[in-house]
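Peer 1: So, here's a batch of structures to check.
What follows draws every value from the coordinates through simple rules; no lab data is involved. Quick caveat, the model's predicted, so the values are computed rather than measured. Cβ atoms are built from the backbone, for glycine too; each structure is taken alone.
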Structure 1
Amino acid sequence: MNSSPTRRRRTTRLAAAVACAVSVAGLITAVAPAANAVSTAQFKGVNWADPRDNYAADEVVPSGLSKTDSYRTTYAKASAVIGEFRAELGANTVRLPINPATVNGPFWNSYTGVIDAAAAKGFKVILAYWESPVPSKDGKIDDAAAFDRMWNRVTSKYARNGAVYFEPMNEPFGYSSQEWRDIAAQWLATYPQVKRNRVFIGGIKYSEDVKPVCADARLNGTYLALHQYGFWHQDWTDPQQWEDDLRARIGTCASRTVLDEFGASMTTGLNYNGPVNGSNEIAYIQAVTDTLRDLGMGSVYWPGLRTGDTYSLTTLQGTGTNLSLTVTNPTGLNRLRWGWGGGVGNN
């Protein structure tokens, strides 16, 4: 997530690609593409985020977890939360943050408990890299060598685990379209052991437009990660404006695209199944979920759980490993499920 009305948050081999991304285009064009992904409706997910919004110089710690917890405790906590995501929300996918501090240091030994617990629950797990805000959040990979070590370690452990998916970077807004596509293609060339249908390549800029990525043959066979938020156009109160905007960002690539970040206020009492009545957020959520349903696209709501976030679809209760979730807005959940192909719409 790149900003909001109340907050802003959002190798050695790859290092060469980052430093001279354009120059490697010819080399990586030769990578043979796998078959195109053909559907995304199976992804019914939520983001589980750090209270600081995942942009962190140190370890990212999703709400309810602790850096001091052992693998066993982390697994138990995550198992409880993931179970609630399924029982309370109907989700089958969770998107989790990673960064070099999380993966390259000792916390990785515990953090893998989250991934393992989710996979054991039958969830799809999307691991996405967030940059550090120190010294600045610039939409670029902070340290290519550390980035490379991170993905080496992650793919070494999970490349053969079919429940785990890989998103090389969240919101690469610091790169031009060509630079980002070159980096993404080099990532695929660097990790050929990862099947392309388990990779999410973000759209350009704030993951806001997937059409250039979709058109790049070097990235064939991957899923495409798209973001859209209502606060991007706070004066839009007509659902048609939002539908037109979302369809323009997708183009003809719906069969490969997952909207893996979208969200609106869930703790302010809005009725997302009611009349719009001039509400930017109601218009946005109704249009997005209608469009997702119509196109048969998967989505990952931001966030399913993030303490202190007005967009959070749940709040966390309990202590220790005895954790449960409470839904913050039943109509928001209803719209999410509607977008997933179930539920009841606003008619």
Structure 2
Amino acid sequence: MSHTPKILLIYTGGTIGMIKDFETGALTNFNFDDLLKHIPELQLLDCAIETQSFPNPIDSSNMSPVYWADLATMIEDAYEDFDGFVVLHGSDTMSYTASALSFMLQNLAKPVIFTGSQLPIGDLRTDAKENLITSIQIAALKEKGRPKIAEVGLYFEYKLYRANRTTKITAEHFEAFASLNYPPLAESGVHLAINEAALLQPNRRKKLKVHKNLDSHIVLLKMFPGLDRDTVAHMFSFSKMKGLILETYGSGNVTSEDWFLELLKEVNQRNIPIVNVTQCSGGSVSMGLYETSVGLKKLGVISGKDITTEAALAKMMYLLGQEIPAENFKMFFETPLRGEMM
């Protein structure tokens, strides 16, 4: 006998949970206990919804690994009691948080769906209602008594993506996110179409393991024409740096100036992992394809392949937190752990 799916709705902050104060015109967080009052349509869903909120909801620009750990703990504590989770989050850093949670929640066998909105829930033209209602429907989907989706997803404007494949691409349009290197997991139209072949298949025999130890002592260097030796040397001299991510041109290219490769060599000698990701929205790193990336390949720089910058940062924080030995770091990073790269 199947029971009514139980969904835990977690509010961290962000535009979706705002309503306009009619006296002042200012946007304020509304009480999530009043959720049904603002979205009576939720009563039509065939699931039981409970809500939980950060004690002090935050703007997503203030998001940090400390809050990621709080969020992971909320899911861990409620994991056995719910069939799925929907996380309401500001869109600016949603891809970072959702990517981080995908690594933190090892052996996840239930849906954790992130969503938000570009307009507040109380706005007449809001995109919040559709995003929220469909996210809950997706989190409640079951097949043969088991959750249909068993990974961290991000739902926005009719599409469900693998969260660690997403990037925010616009601040103006409702279709705020894209996943350029991986197809949507589901699309919402007249029918909810699930892309079966794209879904992660969990090992349901393994228990959920939650990792909260993240190390964020990472330097992210974006290549640009005019980047000079003094600037790079100053950044690389950071004594607490545990990892370096290079956002390179095209398929993984950097300047072939001797000084740049010499500075990278010094970082390498400190046993600090260096990861190469492309600054292009789509595509993949392929070191050695052009002469301007041969030097990186010779140094043993780690290929980020087709990973997003957001997921690369989250994955590096996670692996550094696991205290992976330096000689094994490259192997672990270049191996897909949660479907974040090909």
Structure 3
Amino acid sequence: METLYQHQPRYQPKKRLLRTLGIVCLTGLLMSCGVKDNVKILKLGHNLDQTTSVHKAMVFMGERLHELSGGTMRVDVYPSGQLGSERELIELLQVGSLAMTKVSASPMEGFVPEMRIFSIPYVFRNEEHLWRFLESDVGKGMLAKGEDKRLRGIGYYDAGSRSFYSQCGTGKPIRTPSDLSGLKVRVQESQTSVRMIQALGGSATPISWGELYTALQQGVVDAAENNPPSFYLSKHFEVCKLFTIDEHTSVPDVMLISSYVWSTLSEQQQIWLQQAMDESVDFQRELWARDTQEALAAVQAAGVEVVYPDKTLFQEQVKSMHESYRGEPIYDLMQRINDM
């Protein structure tokens, strides 16, 4: 599920690093981990609401870690942006001032180029195909590719498939790819997502998640795209009355731990933490499937029309985007996934 990712200017490492260090020094609030009463505590910050399946899975992970470690380890979870924006949380991990956070895979492409694969439309045929990749050696290997940025991935959470919602205010509905022509469509801060909307004929507009409701209401953008639970929990269904289930991308969430913090754990502690994470993934996937069905039923009850278009029309429209990657490593990865 998407977080409150803030749209910001081009990344300036030194300037932002100094600001992040300043936050830590001034508040004295953040310590990545500590030991209290012989219990090692890992701090996990994220921007999701406590009602989401991902937050519940994080709490479950903490409980399992406590059990597996015989009460010697636990995870303290700080939801709803208590410890900073998504970008700030990532930076705090990089300097070792926070242990863990959850991010969407789309913004992660700035750290791990291979993560672009999740924002390229129609790479995955269905949910089963996606998870076959995520659980493969290649998918798991991508989690380790942020190590040089001091970010270690330890697992993926389900965030379903993203689809368009439109007919917001005076905006026209999206039922076919041609309906996207000229529309301003909100996307995450991902160059690959921008290219996707352009390939479909729309105008991509990066806007922070927290500002999107007002942007849709006031016509700053004509449409947006996300999964059913996000569409429902954000209350975007109050201003957008058509949800077109075209399922163009499947962008998982990624659980990150600071590489520095990981290195401070013993081998046995690492094993316990990884096992707790793996079990929380299964727990969250069950919750996600239920939440998706409940979200679709709830928005329909609120007057939203849910349609299932001919996805082949959308797939044809983005073929040129797929071909534009030919000759790049990402194209080879696309072919490997297609053959799975």
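Peer 1: Work out which structure the value -8000 belongs to, where helix-only ellipticity at 222 nm (-39500 (n - 2.57) for each DSSP H run of 4 or more, over all residues; to 500) was derived from one of 1, 2, 3. Provide the component values of the computation, followed by the final result.
Peer 2: Working: 1: -10500; 2: -8000; 3: -12500.
Only one of 1, 2, 3 returns -8000 for helix-only ellipticity at 222 nm (-39500 (n - 2.57) for each DSSP H run of 4 or more, over all residues; to 500), namely 2.
Peer 1: Upon calculation of mean count of other Cβ atoms within 10 Å over residues 118-125 from the atomic coordinates, which of the structures 1, 2, 3 produces 19.2?
Peer 2: Numbers: 1: 19.2; 2: 15.5; 3: 23.0.
Here the read-out was taken from 1.
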